[in-house]
Structure P
Amino acid sequence: MFYSITGKVTRVDDNVAVVETGGVGYEVICSLATLDEISGETRTVYTYLQVREDGVSLFGFSSLEEKRMFLNLIAISGIGPKMAIMILSSMSPKMLAGAIINGQVGMLTKVKGLGKKTAERIVLELKEKLHETMKNAEADTMDGFEKVNFVDFTNEMADAVSVLMELGIKKEEATKLVKAKAAKGDKTEEIVRKCL
């Protein structure tokens, strides 16, 4: 129903942003990465409207890539919109796609509230779909996902990204740093030290 909203982000609390447009403030539930990117700016936020018996919720994304991954996640039995947002708060869509394609269930279970069985279901249901998307891609993009060498992104690298984010570095910048500095076999501490 709502594809996107363009307006000024006037408030951010926990995982909720208020996007004001036309005199109306829309409460939009977002991942931490989206909140970092849109805070205090006039931005277009791509949206997903959830309508249930007990209420209506609006979910927002700073990119179509993140929205597509969210839609893939909520199509899986047992994954609701709030869990999908938690997953996307823990890792970027590219990192998540890499974990799924490489069957890294352990990386997924690091998300609070995501058990091993559900993580295995995510891998089982999305691995082929994401792999197909990657295979059918033209030029340097894959339906919103940049082509990256997913196989080389290790659990240690993902942990290093998390540490850098805790130190105040934005997720996208932390991911670029880790990809540029990490060498094969590096432990988390070594990667973080190289990035700093």
Structure Q
Amino acid sequence: MSEILENLFGSKSKTRLLRFFLQNPEHEYSLQEIAKRNMLKNSAIRREVENLVRIKFILKRTKKGKRSYLLNQKFVFYPELKNLISKDNLYPQSKSLSRIKDIGNIKLAAISGAFINYHKSKADMILVGDGISRAKIKNLMSSLEAEIGKEIDFVLMSGEEFKYRLNMLDKFILEFLEGPHEEIINKISGLKRLIANRK
């Protein structure tokens, strides 16, 4: 559906900005922060931001000579836009998810939460693996956060830790895996059977 929204709203940058402000309604951001969080160039978003200010979708504030922008929750179409964005299932449109296999020896990569619009989930992603590159995971998360418009709540653990927590019937892991989720990578034999037998 993200491609539909891009065509509907005219550009990827505008779609990212709309989603970003709708996902973070309470926060104020400088132009530089908006560009960085959405992985867009300042020049690409300056005009878009000013257009959104002009129609009163976002508000511009100036404090001590510094400008910041925040969502106008009284915007006439705010409820409808929030509803439209919430229907946009971001999996499999999140192109950066394919890069998970490159960050290390990944045994399990499962997504929920913001990726599939399941807001009861306590995390957006669980990653299980060994030899994970911290630099690569940081870059991956930055890309994913730009694509979905909000900070990703993820849990990273080694294969040994995951096995231990699963054996201890860890409530968090079981709730995540028994709830709505999608598996990007699953190299843990018998995991699906184990979860299915608990239901």
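When distance in nm of label points 7 Å out along Cα→Cβ at positions 56 and 128 is calculated for each of the structures P, Q, which structure yields the highest value?
Details: P: 3.7; Q: 5.2.
The maximum falls on structure Q.
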Can you spot which of P, Q the value 2.9 was calculated from, given it is distance in nm of label points 7 Å out along Cα→Cβ at positions 24 and 120?
Q
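Computing distance in nm of label points 7 Å out along Cα→Cβ at positions 40 and 176 gives 3.1 for which of P, Q? Please report the intermediate quantities before stating the final value.
Values: P: 2.0; Q: 3.1.
The value was obtained from structure Q.
Taking Cα Rg over 2.2 N^0.38 Å as the criterion, which structure among P, Q has the greatest value?
Values: P: 1.04; Q: 1.15.
Comparing P, Q by Cα Rg over 2.2 N^0.38 Å, the maximum is at Q.
Given a computed value of 21 for relative contact order in percent (Cα under 8 Å, 6 or more apart), which structure among P, Q does it belong to? Walk me through the intermediate numbers first.
On the way: P: 14; Q: 21.
Matching structure: Q.
Coordinate-derived values only; no laboratory data. Nothing here was measured: the structure is a model prediction, and the numbers come from that model. Cβ atoms are built from the backbone, for glycine too; each structure is taken alone.
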